[in-house]
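Colleague: What follows is a set of structures to go through.
We did not get these values from a lab; they are worked out from the coordinates using the rules stated. Computed from a predicted structure; not experimentally measured. Cβ atoms are built from the backbone, for glycine too; each structure is taken alone.
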Structure I
Amino acid sequence: MATQHSSNTPPRGSWRLPSRLAPVAFSFYMASIVAFLMSLALTAINTGLGDGYLLRVLKAYALALPVGFLGVMAARPVVIRLVAWTVETAAVPVRKN
């Protein structure tokens with residue numbers, strides 16, 4: 001018998017972070033992806049795509065990830081303010097009874 005799960009409900013036995021940690025999770029994922037892409041690009045630019053490229057990328061990534069994560073965490077409040085300053089808020093529709 002197959003068990004149905006909604007898209008918002010994790011399967012039984014799995015875990016999720018509490019919602020209060022969503023900004024930290026977002027920052028970690030964002031920093032992880034950007035740091036890896038930047039490590040790929042900058043390693044290729046600086047040392048080429050020759051032998052040992054992937055190892056050099058991973059060494060660069062080991063340094064870039066913590067720096068990127070701390071940077072994203074530090075910049076997050078400023079970015080939130082900038083977005084609020086530059087993006088129009090959606091009008092809340094008035095309910096008619």
Structure II
Amino acid sequence: MKEKVKTKTSTTKILLIGIIILILIGAIILKFPISNREGKDIKFIDAFFTSTSAVCVTGLVTKIPVEQFSTFGQIVIMCLIQIGGIRIHDIYFTNIYVYW
């Protein structure tokens with residue numbers, strides 16, 4: 001009879017995968033027409049970069065947020081910044097717990 005091998009995924013890997021998923025979801029939402037001002041379109045790479053920058057709390061953008069994004073898009077960016085800040089602290093404290 002075959003034994004099942006259980007692989008344990010570390011907490012850091014789970015948090016990293018969560019950040020990657022958050023960045024992709026944020027980029028997809030920022031690409032939606034509801035997130036952009038009327039008559040303005042954004043390329044996926046720009047939405048991806050903005051989402052990545054917001055989640056990583058660096059503040060870099062390729063488009064001026066006030067001119068490009070609607071109120072909904074700006075709220076999405078603010079939420080990505082808040083969630084990203086929490087995730088960075090999660091990773092920091094997880095690594096302290098694991099290595100100390």
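Colleague: Comparing mean count of other Cβ atoms within 10 Å over residues 25-32 across I, II, which structure shows the greatest value?
Modeller: Comparing I, II by mean count of other Cβ atoms within 10 Å over residues 25-32, the maximum is at II.
Colleague: A value of 13.0 was computed for mean count of other Cβ atoms within 10 Å over residues 33-40; which of I, II is the source structure?
Modeller: II
Colleague: Taking distance in nm of label points 7 Å out along Cα→Cβ at positions 49 and 65 as the criterion, which structure among I, II has the greatest value?
Modeller: Comparing I, II by distance in nm of label points 7 Å out along Cα→Cβ at positions 49 and 65, the maximum is at I.
Colleague: Which structure, out of I, II, was semi-axes √(5λ) of the Cα gyration tensor in Å derived from, given a value of 36, 24, 13?
Modeller: Of the structures listed, the value fits I.
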